[in-house]
Structure formats: C-alpha cells, structure tokens
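Please find the structures below.
Bear in mind these aren't lab numbers, they're just calculated from the coordinates by the rules spelled out. Since the model is a prediction, treat every value here as computed from it, not as a measurement. Cβ atoms are built from the backbone, for glycine too; each structure is taken alone.
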Structure 1
C-alpha cells in the first residue's frame with residue numbers, strides 16, 4: 001500500500017514536471033517572436049541564474065527536507081520547521097548577498113553592463129526559496145505530492161503569463177528592451193509567491209505538524225541540506241548549467257571572433273533558439289523512460305529489466321526526435337523564429353536532444369541506485385568541459401563552436417554515466433533490436449526526404465508552413481513508431497508506457 005502511494009505520488013510529480021517543462025520551453029518561442037534575437041539574448045543571459053534558483057526551490061532543497069521529514073514520526077514548527085527555515089535562509093541569504101553585490105562584476109564579465117539591474121532583481125528570488133522549499137519538502141516527506149505538483153504548475157503559469165505580457169509591451173509599446181531581464185526576475189518572484197500561497201493553503205488544510213519537544217540536530221540538518229539537497233538538484237540543472245556557461249562565455253568569445261558587441265548579442269540570441277527545442281526534445285525523449293524508474297523493484301533481475309527498458313525507450317524516442325528535427329530544421333526554424341539565421345549551428349545543436357535525453361535518464365537511474373555523488377561529479381565535469389570548449393572554439397568558429405562545445409560536453413556526460421551504470425554488470429546494459437531500429441529509421445528518413453523533394457517551402461506563408469510541419473512531423477513520427485512496434489523493438493511492458501498505445505497495438 002505504501003509502495004503504491006509512493007509510485008502514484010512520483011507519477012503525479014512527473015506529470016506536473018512534464019507540464020511545467022513544456023510551458024517553460026514553449027513560451028520562449030513567442031518571446032523571441034515578439035522581442036527579436038536581442039530580446040531573447042537578454043532573457044537568456046538572466047534565465048540560467050533564475051532557473052538554478054527555481055530548481056533548488058523545486059527539487060534540491062525539498063528532496064533533502066523530505067528525507068529529514070520521512071525520518072521523523074512527528075514534526076513540529078518550533079523544533080523542525082523553524083531550524084530548517086533558518087538553515088535555508090542562511091544558505092539562500094548568502095547566495096543572494098553575493099549575487100547582489102557582485103552584479104556589476106558579473107555584468108562586466110558577461111560583456112553587457114546593462115544587465116546589472118536584472119542580476120540584482122534575481123537576487124531577491126533567492127530570499128523566497130526557503131518558504132516554498134520547506135513546505136514542499138514537508139509534504140513530500142509525508143507522501144503528499146499534490147501540493148508540490150499544484151504549486152509547480154501554478155508557479156509556472158504565473159511566470160509565463162507575466163513574461164508574455166511583458167514581451168507584448170516591449171513589442172507594441174516600445175518599452176526599453178532591457179526591461180525583459182528585469183521582468184524575467186519579477187515574473188519568477190511573483191511565481192514563487194503564488195506557489196507559496198498554494199502551499200500554505202494545503203498546509204492549513206492538512207496541518208502536517210504536531211506539538212512536540214525534541215532536540216535539534218543542527219549539524220545533521222545542515223549536512224543533509226547542503227550535501228544531499230545541492231547534489232540532488234544537479235541532475236535537474238543539466239541543461240541550465242550548459243546555458244549558464246554560454247551566458248558567461250559566448251558574447252566575449254563572439255567579440256574575439258570579430259563581431260561587434262551588438263552583433264555578438266544578436267548571434268547569442270540566434271544560438272539560444274536551440275534551447276527550447278532541446279528542452280522539448282529531451283522531455284519527449286526521457287519522460288517515458290523515466291516513468292519506469294519510481295517502480296524499480298528491489299529484486300536485482302527486475303531492477304536490471306527496468307534500467308534496460310528506461311534506457312531503451314529514451315534512446316528510441318530521442319533518436320527519432322533528433323533525426324526528424326534535423327531533417328525538418330530549415331522549416332522549423334522559419335516557422336518558429338521567422339527566419340533561417342544560424343541554421344548550420346542550430347542543426348548541429350539538435351544532436352543535444354539525443355544526448356541530454358540519455359543523460360537525464362541514466363543519471364536519474366544512478367541517483368535511484370544511490371550514486372548521487374557520482375552524478376554530481378560527472379555533471380560538474382561536463383560544465384567545466386563546456387566552459388573550456390566555448391573558450392577555445394567560439395573565438396575561432398563563432399556559434400558553431402558553441403554547438404560543438406554543447407554536444408561535446410553532453411557526449412562526455414553520456415559516456416561517463418552509461419559507463420558507471422555498466423560497472424559491475426556482466427551483461428550488456430541494453431539489448432537493442434537493431435533490425436527494427438534500422439527499418440524504422442529508413443522508413444522515416446525516406447518519407448521526410450521524399451516530402452522535401454516534392455514540396456518547395458520557400459514560398460509558403462507562416463500558416464501554411466505551420467500545417468506543413470505539423471502534418472509531416474506527425475506522419476514521420478507515426479511511421480517511425482509503427483515500424484519500431486511492428487518489428488518488435490519494445491516488449492509488451494514497455495509498450496504500455498507509450499501514449500495511445502492501444503491504437504498502435506491494434
């Protein structure tokens with residue numbers, strides 16, 4: 001009964017995470033359309049800092065607090081919640097002070113002094129994290145996942161709405177485009193306040209605390225929150241820390257490449273077009289594989305089957321999404337972002353969909369098996385490699401160097417996490433049906449190439465292009481998936497995880 005409650009709760013959180021990730025990726029397309037590549041650049045310079053803060057509030061600290069909550073039979077406001085809140089304020093307050101007083105230095109370092117105010121605004125967000133993280137952690141520790149799920153979706157809806165309204169104001173009323181950075185921070189702050197209100201509503205309704213007297217193990221609390229909380233959140237920061245490295249290194253590197261400051265900012269905005277596509281692709285590629293992880297059984301044979309199925313599903317779906325998007329990228333770029341700037345670099349960047357999907361799945365499995373520190377080491381290693389490759393390559397080959405750096409760092413991370421999973425196993429990590437895989441690829445690629453030869457999209461209006469891309473991508477995906485199923489790439493249990501599967505099985 002308790003296991004079923006846990007699995008059900010994990011699935012609720014997974015669904016909420018899916019919805020919020022789709023929202024988080026989707027709103028950036030109208031943002032770029034309304035404010036252009038410069039507006040998108042400004043937003044993406046601030047977003048990684050905001051995103052990292054929000055991940056700490058949603059995944060990192062709540063995970064650590066839920067562990068502490070689960071270890072106690074009774075939790076009290078005075079002897080549990082207040083000490084935890086004090087520790088969180090100590091951590092977040094220190095980070096907020098460092099960010100606020102170093103905003104000028106950071107802005108100079110990234111090559112745009114007009115971002116100072118946005119970085120200072122972002123520091124305020126850190127002061128709100130303790131409230132949402134504490135309440136989420138307590139609920140999760142009690143096995144109540146709905147408050148976290150509702151607060152996550154509510155927070156994202158508020159944030160996205162404010163950002164889109166702000167983008168409209170910039171486009172229609174001619175507001176200073178650098179207000180985008182300020183409003184990105186304001187939207188995140190109001191979103192977290194909305195989440196806290198939702199969590200307080202559930203807290204007053206369920207009253208999970210009791211009145212009890214107990215000693216306060218300050219050292220244990222601090223160690224758990226610092227080590228377990230920060231490390232646990234790194235897996236969810238994978239794409240964010242890649243963007244974080246870009247925000248610090250791309251513009252200075254592009255100026256060394258020979259672009260003016262303005263041209264470098266625009267080029268960075270063009271490069272950032274790849275981020276929402278990678279995020280959406282990674283969500284598609286990893287989500288159904290991740291759905292197996294909460295139910296990983298204690299029996300070693302069953303656990304191995306779960307690991308194999310998770311990796312296999314992620315690989316098949318992410319590969320299909322990557323190849324399909326690469327072949328359709330000229331049309332997708334024109335449709336989503338109104339022109340074909342950066343096509344070569346962005347097409348190469350789409351390889352990150354496959355790699356990030358595999359990394360998200362494999363590192364989640366490693367965390368589930370207790371190898372939390374190893375995943376953190378691998379991710380930090382990938383971050384340093386991305387920074388180094390950007391520093392070396394962007395000054396010589398521009399944004400293509402940024403794409404190579406992203407793919408290279410993710411490839412390193414994919415190899416290291418899969419090798420760690422393979423250690424100690426005598427059998428293959430995954431048994432692939434290569435016949436089904438080759439046939440499915442041949443069918444999808446042939447269809448997309450034939451369509452490309454039959455239709456010239458250069459004269460299409462944006463509405464016509466929308467219908468064209470939607471229909472062709474849907475048919476290509478159906479051909480790929482149906483051929484995989486027809487030639488038995490999946491087991492029956494794996495098929496049950498795929499959407500609308502009963503229709504495919506018929």
Structure 2
C-alpha cells in the first residue's frame with residue numbers, strides 16, 4: 001500500500017533544514033515504507049526538478065556527511081512538487097487529481113503543516129472540503145502533523161483543537177515537538193523504567209529538588225519578530241520544559257504504548273500547583289538580555305522576556321513538597337540542556353563534619369541532553385592515605401564513549417517515521433496541550449497583574465539575572481551546570 005507525504009509550506013526553511021534531510025536519511029537507512037511519495041505544496045512556483053535541486057542543495061549543506069549521489073538519485077524520484085494557495089479549494093482538487101495519477105496511487109495520506117500557524121485552520125478546513133481527511137474501510141490512513149506553536153494561550157489552543165476535531169479523530173492528529181525526538185530525551189524513560197536501582201529513590205523521601213535547564217548561547221537572530229510577540233515562557237516552557245518535567249515526574253505506564261504513556265504524562269500536568277498572581281514574584285523570575293532592544297525586528301520598548309525561571313510543585317503522592325526549578329534563556333553562558341536530580345543529604349554526615357567541611361555533601365544525578373550527551377552520578381569516596389578525608393567523584397556514562405561509532409540521528413527522523421507508522425507515543429494529545437497552556441496562562445496572568453515581577457536585565461554570556469540565584473538560593477540551593485563542566489573536562 002503506497003503512501004503520500006504532503007508538506008504544506010514546502011518552500012520554507014523547516015522543509016529544507018529538517019524535513020527532507022530526515023526523510024532522506026530514513027530512506028538511506030532503508031527504514032521508510034515502500035512506495036512513499038513526498039509532495040511539496042506551496043505558493044512558490046517550482047517544477048519537480050527545481051524542487052529536487054533545491055532539496056539536494058539543502059542536504060549537501062545541512063547534512064553533507066550523509067549525502068550519497070546514488071542514494072539521492074533513487075530518493076529524488078519520490079519527490080514531487082505542487083504549487084498552490086493553501087486557501088484555494090481548487091488547488092487541493094488539483095493535488096488530489098495529481099496523486100491519483102502516480103504509478104503507485106497512494107492510499108495512505110500524511111499531511112505536514114509547515115506553514116505559519118495562522119494558516120493551520122485554513123489548511124485543515126480545505127483538506128476536509130476536498131475529502132482528504134476521512135478514513136473509511138475503502139482507503140488507508142489519513143493523518144496530520146502539526147508543528148508548534150500549537151496556539152499561544154489556552155483559548156487559541158482550544159479553538160485549534162476544536163477545528164481539528166471537527167474534521168478528524170484525535171488518533172489521526174500528531175502534534176509534534178521535536179524535543180521529544182531527541183535520543184537523549186527518550187533515554188530518560190529507559191533510564192527510569194529500565195533500571196531497578198533508581199526508581200525506589202525517585203520520590204519525595206530521597207529527592208531534595210529537581211532542576212531542568214534549557215539554555216541557549218545565541219540571541220533571537222532571524223526569529224526576532226516572532227519572538228518579540230512570544231517570549232521565553234510561551235516559546236520554551238509550554239512545550240520543551242514541561243515535556244521534560246513530565247518525563248521526569250510521571251509514573252510508569254502499565255504498557256509502553258501511546259495512550260498509556262500519554263495518560264501518565266497528563267496526570268503530571270493535572271497535579272501541577274497553580275501559581276496565584278500574588279505569588280508571581282516569589283515563584284518566577286523574568287529577564288531580558290542587554291542589547292535585546294537593539295535587535296532588528298524588536299520593539300525598542302519591548303517588555304518581552306528572554307529568560308524565565310519558574311519554581312513549581314507537583315501535588316501528588318510521589319512529589320509532594322519537592323520543588324522543581326525550571327529555567328530557560330537566550331544569550332546565556334553555554335548552550336546546554338540538562339536535568340539535575342539533587343538527592344537529600346544523609347541524616348547525619350559525620351565524615352564531612354570530622355573533615356571540617358562546612359558545605360555538606362549530597363548525591364546528584366545529572367542527565368545531559370546536550371551537549372556531551374550522557375549521565376553523571378556524583379557520590380562520596382575516601383581519599384587514599386588521607387585518613388577519613390573524603391572527595392566527590394563521578395560515575396559517568398557518555399554516549400560517545402559507549403556508542404562512538406553511532407551518529408545520533410536528528411529528532412525529526414524518529415518523529416516522522418513514527419507518524420508514518422502510526423505510533424503517537426512521542427506526540428502531544430489535545431488534553432496535554434490544553435493543560436500545559438492552562439498552567440502557563442496562570443503565570444502570564446500574574447505577569448499582567450498588579451503583582452507582576454520586575455523585568456530584570458542580565459549580561460549576555462551569563463547564566464541569567466542574579467535574581468534567579470536569589471530565588472533558588474533562599475532555601476540554601478544553587479544552580480547546577482554539570483553538563484557544561486563535563487564538556488570542558490572532556491575537551492581539555
């Protein structure tokens with residue numbers, strides 16, 4: 001049974017940088033379904049050959065080490081292009097007619113919305129009007145992949161979900177967050193539920209707090225116009241950071257399948273404690289890097305945050321009372337994504353006290369998503385021939401050391417293949433989207449109220465505003481940047 005993969009907005013950057021290279025690599029690895037037709041759809045006037053040449057240029061530019069001329073020629077035969085207006089129903093009928101004329105007429109249809117978010121409802125409506133969304137016993141599957149941002153608040157997310165559910169069932173909808181396609185993010189699930197030694201400690205009895213950091217060293221760049229209307233909270237927290245939070249905090253699903261996995265993730269969101277407006281300044285910090293207002297496309301009077309810290313709590317049996325500190329920002333000291341699990345101190349620390357130490361030791365587990373992908377467990381050991389003097393040591397797992405010959409694939413490779421195969425495990429469900437926006441909307445309401453926290457400035461190349469250190473430090477804690485330290489030690 002053949003399949004058509006239709007990309008709306010195919011002349012854009014996402015298609016060239018991510019989608020076509022991902023599909024090409026899966027083809028190169030012989031993992032794509034047989035008889036797959038990839039069809040670009042956009043306003044730009046391209047012929048099939050022009051589109052193929054532009055996609056060849058993209059692959060040689062963005063993944064040159066993967067390019068093979070003979071493989072490309074075979075792959076390129078599957079590439080097609082249809083110019084059209086996403087709001088013109090006639091152009092959908094032309095697309096439909098063209099697909100019916102392929103040698104292997106596609107029975108399965110997968111649509112990818114790589115357009116501007118404002119066009120999502122138009123594409124969804126026109127697909128339905130062209131009879132391209134309904135599944136029946138007479139045809140194959142009908143699926144749609146939607147890029148983030150999936151709304152900009154709860155209200156717009158509900159509108160988009162309602163538009164989708166009017167024409168498609170939830171099982172046909174794949175809301176993509178490329179962060180979940182990262183191998184190291186998926187490894188969090190394997191680490192937690194595939195090893196018996198940590199799960200008994202994964203609770204409020206043994207864990208003092210959890211930190212999740214997604215830091216970017218670059219500024220807003222060419223996204224300035226979009227970013228200035230969005231900010232760090234909407235851009236990073238509603239999706240990436242809350243996704244990482246759910247993977248860390250969720251219970252084990254009974255079976256490893258999409259609905260069971262997503263049910264457990266949703267339970268975490270339902271247990272998130274709201275942050276009332278009057279507590280905004282206590283539990284959140286907003287920052288903006290110096291020089292942001294001079295970026296091209298940014299309003300010179302902008303109050304948009306480029307950095308955010310949120311302290312939150314999960315009110316359930318496992319995590320009651322354990323603070324989670326989430327932070328993300330641009331123009332920070334290093335590009336880094338990591339999860340740090342800080343365990344509680346032993347009830348008494350006689351060895352540290354005997355050695356005259358004032359900063360008492362605690363065990364720490366750092367999960368490095370990027371860079372220097374791996375995991376680091378910090379524990380206490382005795383220094384040889386020094387009496388009872390102790391020293392902190394690491395037990396390290398680094399991806400490159402264990403699987404050096406294997407190249408970590410791009411996140412889109414995994415996600416696009418999963419959508420083609422009908423595995424929605426790594427895609428967001430409608431209630432997950434709505435609950436995450438509900439939590440974020442609560443924070444935004446506080447920021448727009450009389451209790452709004454100040455917008456603090458911070459220097460590019462720092463770890464954010466000093467006020468973020470005060471937030472975590474008021475309870476005797478401090479930010480951990482284990483992964484960047486390991487990166488430096490391994491490159492020296």
Structure 3
C-alpha cells in the first residue's frame with residue numbers, strides 16, 4: 001500500500017530527484033577545546049572542527065532544508081575505539097548524506113569532539129567522563145546548527161539553506177548526541193527533573209562529602225557552547241561561538257542511539273524517528289546500563305528507543321510525534337514497522353537475521369553499518385591489532401549487501417516523516433488500489449524446507465508469524481524483484497502466516 005502526498009510522482013523530499021551530488025570537504029565550522037590530546041599526555045587544546053557539506057547538482061532552489069549527520073564511535077578515535085567506524089567518512093553516513101542530497105536537501109556530515117577515559121577505575125569516574133564527552137558532543141551539534149544560521153545571515157548563505165528547516169540524524173554514539181540535543185533545553189534540564197530535584201545519575205561526591213553536578217556550566221560552558229568555560233586553574237575548556245543565533249532544529253532521527261535520561265524528554269520536544277535492534281548489546285532498547293564496548297564495564301543507565309517512544313506516546317494529545325501518526329501512512333515500510341512497534345509511529349524495531357524470535361548474530365545490532373575490510377586489515381597489519389578479525393567474528397554478514405537494503409528502509413521510513421515535520425509536504429493519505437489488491441504466491445505449499453515466494457508489487461519486508469502472532473523471521477525485500485527463496489527447514493512443523501505489506505497467506509511446514 002502507498003500513502004500519496006500532495007505532490008506528484010518522483011517529488012522532491014520524498015524521492016531522489018537529482019542524479020549528482022557535490023561535496024565541499026573539510027569545512028571548518030568552529031574551533032573548540034578538546035581533551036583528546038590527553039591521550040598523548042598533553043593538556044586540552046583548541047582544534048578546528050570539520051564537516052563535509054553535500055548539495056544536489058543542478059538545483060535552482062536557494063533555500064533548501066538542512067540535515068546534519070553525526071557518526072558513531074563511542075566518543076573515541078577510529079580504531080582506538082576498537083572499531084573501523086568513527087569518522088564523518090563512515091560508509092553509512094556518507095551514503096545517507098548522498099541520498100538525502102539527491103532528494104533535494106543540503107546535508108552535512110559533522111565531526112564532534114572526542115575523548116574520555118573508558119578505563120577509569122570506578123563507575124562514577126566512567127560516568128563523569130562519558131557525561132562530559134556527550135556534553136561536548138551536544139555543544140558541537142548545536143554550534144553546527146548556529147554556524148549555518150550565521151552563514152545564511154552574514155556570509156551570503158553559502159550553501160543555500162533554509163535556516164528555519166533543520167534536522168539532525170545520529171548513528172550510534174551520534175544518536176546519543178542528537179537525542180540529547182533534541183531534549184535538553186538549558187543547563188538545569190540536564191541535572192534537574194521537572195520537580196526541581198537532582199537527577200542523581202549526573203551528580204557525584206568529589207571526595208569531600210559534597211554533592212555536585214558532573215557538568216558545571218561555568219567550567220564546561222553552556223549546553224549550546226555560546227559562552228566560554230574555564231576550569232578552576234584557568235584552563236579554557238569551551239570557546240563560545242555565534243551567540244546571536246538559535247540552536248533550535250525541527251526533527252531528529254537516530255539509528256541505535258539512546259537517551260541519557262528519560263527525565264530529559266518533555267512535551268514539545270521535536271518529532272523523533274528511531275531505528276533500534278531489540279537485541280542491541282551496547283545501547284539498551286528499553287532501559288538499561290550502557291557498558292564500555294571493549295571491557296563491558298558499566299557506565300550509566302540510559303533509555304532506549306522503545307521506552308522513550310512509549311513516553312512520547314503517553315503524552316497528552318497532541319504528542320511530540322503526532323505529526324507522524326496523523327499521516328496514517330500505509331506504505332510497506334510503515335506496515336513492517338507497525339507490525340513490531342506496538343502502534344508507536346516513529347519507532348522502527350530492527351529485526352535482522354532473526355530465527356524463531358532470536359537473532360542469529362547477536363552482535364549485529366547496526367546492520368546499516370559497514371566498512372572496507374581490506375583497509376581495516378591493513379591497519380591491523382600496521383598496528384598489530386585485530387579490529388578486522390574481531391569485527392567480522394562478531395558480525396560475519398557485515399558489508400554493503402546487508403547494509404544498503406537497511407539504508408533503503410531508513411531512507412524510505414524517515415523521508416515522509418521528516419518532510420511532514422519540516423512542513424515540506426501536505427498528506428492526502430490515499431491508497432494505491434492496485435497495490436492494495438495485489439497478493440503473492442508461495443510454492444511449494446506445504447513445504448518441508450526450501451520455499452519460493454513470488455510477489456508483484458515492490459515491498460520492504462516479508463515477515464513470518466506463528467499462529468499466536470509471534471514473529472519468527474523477517475526478510476528485507478528492497479532491491480528484490482518478483483521472487484525470493486527461503487529455507488524454512490529448521491522451523492518446527494506447523495502452520496505459519498507469511499505477510500508482505502497488508503497481504504498475508506498461510507504456509508504449512510511438514511517434516
């Protein structure tokens with residue numbers, strides 16, 4: 001089924017309407033103080049902050065909506081974080097930048113400051129370190145927003161953006177950054193709940209019996225990095241930028257991120273879309289303790305996508321995501337999400353390589369990510385590390401073949417919701433009757449193993465359910481034409497339901 005908007009086929013912001021994208025690399029959007037130099041035994045230092053800006057080639061509009069994207073990486077440099085990911089050049093980030101630029105957006109892959117000590121001896125110390133790293137990330141994300149607004153007002157609008165239509169995307173750690181940027185309104189919002197009481201996760205005893213916040217505005221700068229911050233010894237820890245401009249934005253999408261505290265979420269925060277694996281080992285899908293990926297040491301309790309979307313949906317009407325729910329989207333990607341998200345439009349539970357309700361690759365919680373194995377192996381050879389081998393051992397199906405269909409889904413699910421949140425489209429909510437009436441065929445049926453499914457209309461997913469409504473398998477279909485073959489031989493004998501879009505058929509498995 002297809003939700004039709006008040007636009008014609010192949011329309012800007014809903015489809016890719018441009019063929020080429022130009023990239024302006026290494027744009028300096030600010031200079032700020034980083035603690036990453038401590039890894040080399042040096043004091044904090046001011047370093048330039050970079051981004052790459054993507055624009056559609058041949059576009060005649062000069063007031064395009066802007067999407068800022070933030071990479072993963074555990075707030076540590078690439079490879080030192082135990083991963084081949086962690087830069088603005090990450091494959092999935094570059095792919096999303098190009099895709100949304102071809103849809104008519106200006107996109108930017110933005111670096112943010114890194115640095116913390118995941119090997120600190122106590123959980124309180126690790127929490128302190130991570131909170132401050134995340135705080136710097138929020139400052140940088142908001143500074144990037146203001147940079148574009150400053151450029152539009154003072155520099156001739158170099159990139160032709162609409163300063164009133166800005167979105168943020170975050171992957172993994174970048175999801176933590178963008179979620180915090182979307183929910184923290186001021187400094188007190190970080191450390192106090194709505195009743196004015198301390199959010200104890202972010203306070204600590206420095207050793208003298210007192211109780212102080214882990215982030216102090218005068219020392220660390222304000223949450224927007226509009227103002228300077230200085231340590232008691234006079235060391236500058238934050239350089240303020242563009243204080244005359246707003247850091248506000250209109251929409252947030254994250255893949256595999258979590259919210260530092262459920263207390264941060266308020267009615268009136270921006271609409272949010274989330275992609276999250278329920279089996280994610282490092283970012284809780286509900287609420288749980290975040291651990292250091294390399295050591296499994298506990299750091300802080302965080303609120304994952306399922307729980308904060310539950311909070312959004314419990315808000316008095318209209319809730320923060322009401323703009324999505326009012327669309328009543330009936331496309332195949334939305335239907336696939338709705339089969340899993342308990343009616344919370346905006347949440348896409350990612351069930352990748354699931355068999356009998358459990359993941360076959362429990363550490364593959366971000367199937368949209370991939371990297372060049374040959375490059376990683378070369379790094380391993382040079383440094384004596386095992387990043388490539390460890391990565392493939394934990395995620396053996398990693399690669400573009402797995403990632404790109406998921407990025408198709410991320411793009412297809414996010415695009416209409418972001419367009420609505422930014423005020424770029426007007427929904428009509430019509431249903432394509434031909435697609436509504438389209439079915440599919442299964443043969444052989446009954447089967448004792450390999451089965452072929454033939455379908456006429458393009459779809460995002462095929463799902464297999466037990467008769468009690470439990471999903472036992474799901475297959476991405478984007479890029480699959482007309483038919484595909486599945487092996488069901490390891491399932492128990494019985495009758496199951498196969499669903500593609502809104503259509504379903506029974507299949508009998510015999511032994």
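Who wins on Kirkwood radius over Cα pairs in Å, for residues 192-343 alone among 1, 2, 3, i.e. which is largest?
The structure with the largest value is 1.
If we compute FRET efficiency 1/(1 + (r/R0)^6) of positions 280 and 376 (r between Cβ atoms, R0 = 25 Å, to 0.05) for structures 1, 2, 3, which one ends up with the highest value?
Once FRET efficiency 1/(1 + (r/R0)^6) of positions 280 and 376 (r between Cβ atoms, R0 = 25 Å, to 0.05) is worked out for each structure, 3 has the highest.
Of structures 1, 2, 3, which gives -26500 when helix-only ellipticity at 222 nm (-39500 (n - 2.57) for each DSSP H run of 4 or more, over all residues; to 500) is computed from the coordinates?
It traces back to 1.
Which structure, out of 1, 2, 3, was distance in nm of label points 7 Å out along Cα→Cβ at positions 48 and 264 derived from, given a value of 1.5?
1
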